[in-house]
Structure P
């Protein structure tokens, strides 16, 4: 058996950021796990500043979510069940966010080329209706750009 260590350098980050900029949703994942049914999902997520990640939650008890910001600036917004903001902050590279399951949250790229490493339990399951925030516009909704601007206003750039 051959042990293979994968290394991810600045050139990899540049390529991933470029792929996000070229993607229709203006974000791009690079999975480290081998398949959607793998029990531990680890992936890089590159985002442009104009991408919108609709607030959501993961209800499964094993679906806590941890991320480490590697590049750029990332806003983190936490909501209660009615959509009131409970917390917002701005992460700089090297900072970590850990969101327990059941908590409505969203990520907001404050700079193009923002990249974070995310880890959460697998398998991949599409969000169920109860996991989508009823108080926020869904992705692709005409109200989403204004909502994204409001989210960004909650996350001051240092």
Structure Q
């Protein structure tokens, strides 16, 4: 059997986003029948509830949070840093146990963003940086992509799975 793929749960249609919604990718359906796909949501795994106030990283990015130099703050002013750190560690543990061939993360998320995250102003403005979980997984050497990159390589993955 081919290596499993970890995927942000919201991309699989699970209502785990802050507002109780998801961001399902219908293109993933063929993959679900061919490969072990494991949903992960660091925010839920860190103990946050649904729905909850949206959160952004203030004064830095995921790397800064891991270094203790930045915080994850909700729009309501609650400090979500500890649940974000706890969830990132749990996802890392899952990844180490399963040794996935790929981890697909939700773009722009304060947990999962790979290239850009929201800037902490709650105005929808993006800045360069990675989310807390994305940084931790990258530091551990896992192969990561966001949903946009994944959709570009999905045909290749499905072709390999058929061979």
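Nothing in this text is a laboratory measurement; each read-out follows from the coordinates by a stated rule. Since we're looking at a predicted model, the values are computed, not measured. Cβ atoms are built from the backbone, for glycine too; each structure is taken alone.
Using mean count of other Cβ atoms within 10 Å over residues 45-52 as the calculated read-out, with 17.0 as its value, let me know the right label among P, Q.
Label of the source structure: Q.
The value -9500 for helix-only ellipticity at 222 nm (-39500 (n - 2.57) for each DSSP H run of 4 or more, over all residues; to 500) was derived from one model only; which of P, Q is it? Only one of P, Q returns -9500 for helix-only ellipticity at 222 nm (-39500 (n - 2.57) for each DSSP H run of 4 or more, over all residues; to 500), namely Q.
Taking mean count of other Cβ atoms within 10 Å over residues 85-92 from the coordinates of each of P, Q, which one would give 14.6? Checking each candidate, the match is P. Name the one structure among P, Q that distance in nm of label points 7 Å out along Cα→Cβ at positions 53 and 93 of 2.8 was derived from. Working through the options, I get structure Q.
Given a computed value of 29 for relative contact order in percent (Cα under 8 Å, 6 or more apart), which structure among P, Q does it belong to? Going through each structure in turn, the value belongs to P. Suppose FRET efficiency 1/(1 + (r/R0)^6) of positions 5 and 61 (r between Cβ atoms, R0 = 35 Å, to 0.05) works out to 0.60; of P, Q, which structure was it derived from? Source structure: P.
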